[in-house]
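Just below sit the structures, each encoded as structure tokens.
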Structure I
Amino acid sequence: MTAAKAKRLRPGELDGLVLSYLAEHKGGPLTATAIAKGIERSAGAVSNCLARLAKDGKVRQAKKHPRAYVLKDAKGK
């Protein structure tokens, strides 16, 4: 187990990691699995986080199959 996986995150901390990763990788829509590998976290936890962030309007689902997300820009797109 890596040091990143061993550290338990505080509430809301995963949101910041996911948003930061999406901001750094603007090349296209990313799946929960790709983000999870990049930040060394559970794909299930990242998937739940992305769904919550989409509901809150911080990211948008760009593809349905497989589900992939991008950051919303200042115009909400």
Structure II
Amino acid sequence: MKKNAITPDDFTRIDSDIYGNPRYYVPVYLFDKMPDKLRLSVGLEKYRGKKYGSGYVVQSYNLDSDIAHIVKTLNS
């Protein structure tokens, strides 16, 4: 796997938040080397559900744009 090869296929659509905003789950192994402050700055929050295991949740209306921002942040 290429370094920071994050694609929309890595994200799983989960239930919306209480305000109706779309949310996506992403597994923890994609961001294991990323510091906590950096994770928070790109909008990743810890997933607290039990269905998918450990990972992160991102709220997004435009997933492709958010993934591009995450990859750009990781590579800088």
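Looking across I, II, the calculation of relative contact order in percent (Cα under 8 Å, 6 or more apart) that yields 34 traces back to II.
Between structures I, II, the calculation of mean count of other Cβ atoms within 10 Å over residues 13-20 yields its largest number for I.
Look at mean count of other Cβ atoms within 10 Å over residues 29-36 for each of I, II: the largest one is in I. Given a value of -13500 for helix-only ellipticity at 222 nm (-39500 (n - 2.57) for each DSSP H run of 4 or more, over all residues; to 500), point me to the structure among I, II it was derived from. Going through each structure in turn, the value belongs to I.
Each reported figure results from applying straightforward, stated rules to the coordinates on display, with no laboratory input. This one's a predicted model, so the numbers in the text were calculated from it and none came from an experiment. Cβ atoms are built from the backbone, for glycine too; each structure is taken alone.
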